[in-house]
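Just below sit the structures, each encoded as structure tokens.
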Structure I
Amino acid sequence: MGLLSDIDLVRELRRGPPPRAAALRPRLAALRDEALALVQSEALATPRAIWRFAALDAALDAAPDAARTLRVQGRTLDAPRLIPASGRLTAVACAVCTLGPALERRVALLFAGRRAALAVALDGVGNELLFALSRRTQDRMLAEARRQRLGIAGELCAGDPGLALQAQRTVLELAGAAAIGVELTPALMMHPTKSRSVLQGVGVDLPRQSWSRCGECRSRARCSLVAGAAA
């Protein structure tokens, strides 16, 4: 199990390129700067992440008749996209990231105070921070896998094509999300809302995946987070 905390993501965002919309429109850039300053001055983000490599009950070798459902420590995960075309799947990497509840409360107060433009900008900055935290977490997981001479392939979030929303509970339990204060609502949404879970395959000689969880998203062409990751 790995833990990540006490990192300055605001500084990372300031040093990187802004989202496409902010780069093209000075008003949006000014609002984003104001939102970043608010996050910093009021300590609105408490980035924390936790992850775990959960061993499969039985490793899966790539084969035409291979099982399509993963059995992980007595739990079932219907994630056929993680079954590799070659190599051997031995575990799944389950990770949960959160910024804590303060940012979403501040967004609500801004809306209540009729400062909708800044509220939207602050919510957008929260998404940027969460995306950056998720990338950091996945970098740590990849480093851990390499130390064990393993590979990581694929990336799914509960609710994506290929992983039902109902899998959210299993992913959070396997990752140990309660240790960083992340829980599920009855509607299977994470609380705090600025949280994210990720499921990836871990194994030996895994091929590079040709698919992406963003590939089927209708908003991909205009998504500032995807554009920022590609920059």
Structure II
Amino acid sequence: MKAMLLAAGRGERMRPLTDHTPKPLLQAGGKPLIVWHIERLAAAGIRELVINHAHLGKQLPRTLGDGSKWGVKIAYSDEGTALETAGGIAFALHLLGSEPFAVVNGDIYCEYDFAAFAHHAAGMQQHGDNCHLVLVNNPEHNLKGDFCLQGKRVVPPSSLLSPHSSILTFSGIGIYQPALFRQIARGTAAPLAPLLREQIAAGKASGEHYTGTWIDVGTPARLQQLDNDLTAKHNTQHEKT
């Protein structure tokens, strides 16, 4: 399986830090945010990666190279001007192949087990789904949530009437069928949310509730808190050894 790391956004809320550094290259715990993902993907056996970029994008290949440092192979998709999430994925389809692929936001921190991707991709193929979404508990900045989960299905909001459903926040981690993006003309900007809502309404979206560590690193304050937490965790582990 291939994975795409999204790294093209401007990161307005993270200014002034992103005036000179792409958001996924901002550091927490001694390494860039995107490197945490690369390391976890490599550990899960996912070694063919695509990284898109636009704002200050040349810094990404300069910093990450071809990925050999982490035992992966990185291909870059230079959008020039950011094409939003779905537009960026459509622009990179020729690099992602014909099988389901994973997509991970480059500006989040999470400890999700990417080894689960193969299992979920197989489930998508079996059930004819076009996407699998990883959902998390609603953070303080998104208390209303994004999507409704009922069992292992992402369902329309009307399903909230069921006692077995809950509305959760999209983590920025998902698995998608290439066909989902083929109607987007290459080079045009397009958001992801409308596509996902179409698939949910059509009954073509599976999902899961991930309750582990996940942080949307959207502001300098959140980045500083994450850096403090990771540094403290590292120091504690070092003391134990």
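Here, each number is a calculation from the coordinates, and none is a lab measurement. A quick note: this is a predicted structure, and the numbers were derived from the prediction, not measured. Cβ atoms are built from the backbone, for glycine too; each structure is taken alone.
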remark   = Note: Rg and Dmax of the Cα atoms in Å at 17.5, 54, derived from one of structures I, II, originates from structure II
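Any idea which of I, II comes out highest on distance in nm of label points 7 Å out along Cα→Cβ at positions 76 and 156? Display every interim value, and only then the final one.
On the way: I: 1.4; II: 4.4.
If we compare distance in nm of label points 7 Å out along Cα→Cβ at positions 76 and 156 over I, II, the biggest value is for II.
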note = Candidates I, II; helix-only ellipticity at 222 nm (-39500 (n - 2.57) for each DSSP H run of 4 or more, over all residues; to 500) computed = -8500; producing structure is II
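Given a value of 0.65 for FRET efficiency 1/(1 + (r/R0)^6) of positions 60 and 100 (r between Cβ atoms, R0 = 41 Å, to 0.05), point me to the structure among I, II it was derived from. Display every interim value, and only then the final one.
Numbers: I: 0.65; II: 0.95.
Matching structure: I.
Given a computed value of 3.3 for distance in nm of label points 7 Å out along Cα→Cβ at positions 68 and 108, which structure among I, II does it belong to?
Numbers: I: 4.1; II: 3.3.
Only structure II yields this read-out.
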